[in-house]
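Bear in mind these aren't lab numbers, they're just calculated from the coordinates by the rules spelled out. Just so we're clear, the structure is a prediction, and the values are computed from it rather than from any experiment. Cβ atoms are built from the backbone, for glycine too; each structure is taken alone.
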Structure 1
Amino acid sequence: MSRKSRSYFDNAETLRQDLKDFFDREELRTLHKREPAKHFAFVAWQFFLLFGAGTVLYNVSNPLIWIPVAVVMGFTMFNFTVLLHEQVHRLIFNGRYKKTMRFLGLLYAFPSGISATQFKIWHTDHHENLGDEEEDPKRYHLSPKRVERWYKALYCTPALFPIYFRAARKETATYDEETQKTIAKERTFTIGGHLVIAAILWWAGGWETMVRVWAFPYFFIFPIAFTLNRLGQHYFINPEDPANWGTRVDGNWFWRLAFLNSNHHLEHHYFQSVPLYNLPELNRRLHPFFEQRGIRNFGYGEMLYGWFVKNHKPHTQYDAEAPISAQPHMEKGA
């Protein structure tokens, strides 16, 4: 579906061979195994959080309770984009199930208010042109062009929505007319659906209830989850080594739970057909590869400090005084 150059394919040729040498074939086959029951267990968990948090937020006005619950709600809204990401890469079923997959794409796109079709094209182009400053649409449109703290901070506020939708609109303008119409219909459906939910909440419980249940989680927590997750994707890298064009974030149980294992984004670019429930194991097995390649681990606290306090420039090495030299080839680790 990509209309771009697919530059990453050539840049990562040596990396692909290194990874092929590092893993046993059976090992990779196990990691790539799709288990629909596991996927839908994650889906059930997200819906439980969505409706459970919504019920608490509707009935409880004590800020000591509803604000932490709103944080859970906002992160859950964001995590439906992680489920959408699984749908885009066809990591749910072993067969195609075209109609079911289409339904799941629309379902998973709804909580964030985006178009499933636009996300699919956008994300495919991102994978095939990783490292390209213009052909990677996420990097070209979403990475802050102004390396200033106040501008970066906008991404953690409701300003994220006009920033994102403006970026999506510019990229969508390069698509064919039929695709643009499909995307417009999907956006109307998701945004219209959110407005209907907001109106029902206002009518049933008043504007304060609407703010607690919908507006605050969506406009104030979702952007924070989005920004944190994006910091751990491609902002702290080694531009000289395609193996380190993503950020290594081993995380812990809390961050894996908070982001449905999507903190393992570098691992995903190595093997994009590994389902989310196998990413922690893939990360564990890649530790020797990371160490031999000189790919360091980052924590979210360190990245936030680097991003806002040190004012780190996106898609660059964190410590320019201690450059990591790319190693062209390596043997399989222990």
Structure 2
Amino acid sequence: MKPISKIILTIALPVLMLGTTSCLDDEPLIDWSVIEPVIELADSDHAQYANNMERGDVAEFMIIVNYTASYASDVKENIEVQLEVDLDTIPKINASLAASEVPFEAFPAASYENLRLNATIPAGTKRDTIYLNVDINEDFKVGRAYILPLRIAGASDGYIISGNFDHLELEINMAEPEVGLNVLPAGEDDETPGIRNDVVPGDEVIFDVELGISYPQTIGDETVVAGLSIDPLRIAILNASMDESETPYQLLSSDEIATYFTLAPGIAVVPYDPETEEGGTVESTELSIAPGTMKTAIEIKANTDVMQPGMRYVLPLQIDYVSDYFAPGSGNLIYLEVNMAE
């Protein structure tokens, strides 16, 4: 069966063609002779983006002021175009964002103080290009979103400014530094810092862990907070994923964690009972990374005196959340493992 739309179109086309033929002498609905080329900012989505920027990067923008004539030869004289920075539109732009999106801040004024706002489309051409290179320095805060709204404010007399393409937003979206946990090697030959094998009762086993920020430069003006906890349920999850040939880890309750591991500073332990397999929630312990330091230390001591020969013990340490504009990194969950000798 033919779609009904095709049937209607088949019937209607001859009628339309006949009507068109019979009305050639009538006044057209659109007078194409009065449709003139317009001046516009040539970006189809009204925006240019520089994403995942870090301090030390350069954001490069190319602003094309275009005249929509059919041919360059149609431009008989220089066309002067004035642009302006329109910061008043930023609240309107932010109002249209989803609640989960980072609101825009204006570009720091010094970042565009040399921006050329007068464009000249030379006779015989169709466009002028303005370049803006923005050095991402300490004025740009990590994780933020910056915007510079531009609009066409005026043009040479007799030229039409586009009603749809008269504005352009330049965006700089800063990267969110990752916050993660890293276990430091116990020595030069320590290839698996989070695992200690062949441990005998009484051995000193200390894990030096850093809560740190992954970023190429020091963040000098922000305190970063991370919420941490120990979740014994993760031990049960690890054991469930093992082959039958593997020795499972000693399943510890939340109350037993402190018997086998001592942490400085102390970290909140999520309630868990291995017998009932029931868990709970706990308020995470907040640790701070001071401005300019990029890291803070956590010392974890395994209390080997109470650990049994041939048994395997593991401590799951996790990042539950981090400060706004930062993100948990790949080291948001680590396992510290102590394998006792037979």
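The greatest value of distance in nm of label points 7 Å out along Cα→Cβ at positions 76 and 268 among structures 1, 2 is that of 2. Comparison across structures 1, 2 (criterion: mean count of other Cβ atoms within 10 Å over residues 68-75) gives the highest value for 1. Computed over structures 1, 2, distance in nm of label points 7 Å out along Cα→Cβ at positions 180 and 244 reaches its largest value in 1. Calculated for structures 1, 2, relative contact order in percent (Cα under 8 Å, 6 or more apart) is largest in 1. 1, 2: which one has distance in nm of label points 7 Å out along Cα→Cβ at positions 108 and 308, as calculated, at 3.0? Derived from 1, not from the others.
When Rg/Rh (Cα atoms, Kirkwood Rh), for residues 156-315 alone is computed across structures 1, 2, the figure 1.04 traces back to 1.
In terms of mean projected area of the Cα convex hull in nm², the structure with the greatest value among 1, 2 is 2. Looking at structures 1, 2, which one was helix-only ellipticity at 222 nm (-39500 (n - 2.57) for each DSSP H run of 4 or more, over all residues; to 500) calculated from, given that it came out as -18000? Here the read-out was taken from 1.
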